[in-house]
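Following this line, the structures themselves.
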Structure P
Amino acid sequence: MTSTTKRPNKTTKAHTDTVCALLRLQPRLQCLADCVPRGARLADVGTDHGYLPVWLLQNGRIRSAIASDINALPLEHARRTAAEYGVMLELRLCAGLDAIAPDEADTVAIAGMGGETILAILQAAAWDWHGHTLLLQPMTKAELLRRWLSEHSLRIVAEHLALDKGTIYPVMSVEAGERAPLTSAEAWCGVGLLHDPLYGDYARDRVRKLERAAAGLRQAKTLDTKQIESLEADAAALRERIKEWEDANGTGDRSGTL
C-alpha cells in the first residue's frame with residue numbers, strides 16, 4: 001500500500017479551553033515510553049489508538065510526533081485520542097515509513113507487531129539509520145528480529161522486559177553500528193537482560209518454546225535430526241544463562257523447574 005499523499009498536513013488539536021485528563025499507559029507501552037529519549041521527534045509506526053505518542057506529548061517528553069498506520073480506522077482512533085487528551089498529533093496514512101522522511105523524526109517506535117512484520121518495515125524503509133534511535137517491541141518472533149538486526153549493522157544497545165496481562169514482552173533500543181555476533185542465548189533471550197527481574201521467567205518461557213518445537217519435530221514423518229539438535233543446543237545454552245541469572249539473584253533453588 002502506498003500513502004495517499006507524501007506529506008499530508010493532517011494534524012489534530014484539542015480545544016485550548018478544555019481541561020484534559022492524564023492518559024495512563026498499560027505496562028507494555030509504558031516500558032516503551034520510558035525508553036524514548038527526552039526531546040525526541042517521534043515517528044510511531046502502526047500507532048493504532050495513538051496512546052504512545054499522545055502520552056509522550058501530554059507529559060512533555062517529546063518535541064513532536066507523527067503517528068502512522070496502514071489503515072484509516074486506527075488513525076481515526078488516534079485522532080480522537082489526541083483530541084480527548086489535548087495534544088497535537090500529525091497523522092500519516094501509509095505502510096510502515098513510506099510517507100515519513102528521515103529528517104522528520106530522530107526516533108522511530110514500532111510496537112505491537114510480530115518480529116517478521118517489524119523487520120519487513122525496516123527492510124522497506126530507504127533510511128540511513130545513523131543518528132536515529134529505533135524502539136522495537138515485537139509481540140512474537142523476537143529471536144528472528146534480533147538476528148536480523150545483528151546481520152544488518154543494527155545493534156541492540158539496551159533491552160527491557162515488561163509484564164502485561166500475564167505475558168512478558170521485550171522492548172529493544174536499537175542504533176546503527178556493528179557489535180559482536182549474537183550468542184544463541186542473546187538471540188533467544190535478549191541482550192543485557194541479566195539484571196532484569198523478569199529475565200528468569202522470560203528465559204524459562206523461551207526454553208519451553210524450544211522444547212515444544214523439538215518435540216514436534218520428533219513426531220514428524222521425516223525426522224530432521226540436525227534441526228532437533230540445534231533446538232536442543234539452544235535450549236541448553238538458555239539453561240546455562242538462566243543459571244547465571246539465578247546465581248546472580250540468589251534464586252538458584254528454582255533451577256529444578258526447567
Structure Q
Amino acid sequence: MMYEFLLIIFFSVLGLVLASFGNMLVYRLKTRESLLTRSHCEFCKHELGPLDLLPVFSFLLLKGKCRYCRKTISKRELSGEIFLGVIAALWGYLYATGTLDLSEAVIYMGFSLGIFVIAISDALYLEIPDEMQIFLILCGILNILTHGNLLGSIFNVAFAAGLLLLTFFLTGDKKMGFGDVKLAFGLGFFLNYFYFTLAIFISSVAGILFALIVSGGNKKKLLKYLVPYGSFLSIVVLVMILALYFANCDPLVFNGVFC
C-alpha cells in the first residue's frame with residue numbers, strides 16, 4: 001500500500017510540474033518566444049526565481065500576484081495545474097495497480113501534457129499549435145507500438161480523421177477549423193472508432209451547451225460565437241480513456257458497450 005501511495009504522489013507531483021511547463025508552452029508557442037530563455041512574468045518580463053515557479057504553492061504563497069509587479073496571475077494557471085496533477089495521479093494509480101506498464105504510463109503522461117496544451121491554446125486563441133499536433137502523433141505512434149495492433153490502429157486513425165474531415169467540408173471552415181481535423185488524426189491513435197464516435201457526440205453536446213450558456217440563449221450571439229471544439233474533444237477523449245481503463249476496458253478495442 002505504501003509503495004502504491006508513493007507512486008501516486010510521485011505521478012501527481014510530476015503532473016504539477018508538467019502543467020507548469022505546459023502553461024509556459026501555451027504562452028510561448030503563441031508568441032513564438034524561444035523555449036530556451038528563462039521563465040519570466042508575462043507582464044513586467046522580470047525573470048522568475050525558483051520560489052516563483054513552484055506549481056500551485058507559488059500561486060498560493062504569492063496570493064495570485066507577480067512578486068515583482070503585483071499584476072494578477074490568471075486563476076486558469078492554478079486550475080490547470082490542479083487538473084493535470086489529478087490526471088497524473090490517476091495514471092499513477094493505474095500503473096501502481098498493474099493496469100498499465102511503465103511504458104504505457106509514460107506515454108499517457110506525455111499524451112496528457114499534449115492534451116493540456118492543446119485544450120488551453122484552443123480555448124484562449126482558437127488555435128491548436130502544429131508543434132503539439134506533431135507531439136500528439138508521436139505519442140500515438142508509440143502507443144500503437146506498445147499495443148501492437150497496427151492494422152486496427154490504422155483503421156481507427158483513418159476513421160477519426162475522416163469523420164472530422166467530412167464534418168469540416170459539410171459545415172465549412174467558419175464552424176470548424178482544419179486544426180480540429182489534424183487533432184482527430186492524433187487522437188485516433190488512442191481510441192477505437194466506436195469510442196471516438198462517442199467522444200465526438202459527447203464533446204459536440206458539451207460545446208453546444210457551453211455556447212448556449214455563454215451567449216445567454218441570444219440567437220445572434222450564439223450564431224457568432226466560435227466554440228473551441230478542439231478543447232472539448234481533447235478533454236473528453238482524455239477522460240474517456242481514463243474511464244475505460246478504470247472499467248478494465250482497452251480504449252483501442254471495442255468488445256461491446258460494457259466491454
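When mean count of other Cβ atoms within 10 Å over residues 114-121 is calculated for each of structures P, Q, structure Q comes out greatest.
Which structure, out of P, Q, was mean count of other Cβ atoms within 10 Å over residues 74-81 derived from, given a value of 19.4? Derived from P, not from the others. Source structure of the calculated read-out (relative contact order in percent (Cα under 8 Å, 6 or more apart), 18) within P, Q: Q.
Source structure of the calculated read-out (Cα extents along the principal axes in Å, for residues 82-121 alone, 34, 24, 18) within P, Q: P. Among the shown structures P, Q, from which was the value 19.4 of mean count of other Cβ atoms within 10 Å over residues 26-33 calculated? Label of the originating structure: P. Between P, Q, which one scores greatest on mean count of other Cβ atoms within 10 Å over residues 58-65? When mean count of other Cβ atoms within 10 Å over residues 58-65 is calculated for P, Q, structure P comes out on top.
Source structure of the calculated read-out (helix-only ellipticity at 222 nm (-39500 (n - 2.57) for each DSSP H run of 4 or more, over all residues; to 500), -23000) within P, Q: Q.
Work out which structure the value 14.4 belongs to, where mean count of other Cβ atoms within 10 Å over residues 50-57 was derived from one of P, Q. Present the calculation step by step, with values, prior to reporting the outcome.
Details: P: 25.5; Q: 14.4.
Answer for the origin of the read-out: Q.
Read-outs: derived from the displayed coordinates by stated rules, not from any lab. Nothing here was measured: the structure is a model prediction, and the numbers come from that model. Cβ atoms are built from the backbone, for glycine too; each structure is taken alone.
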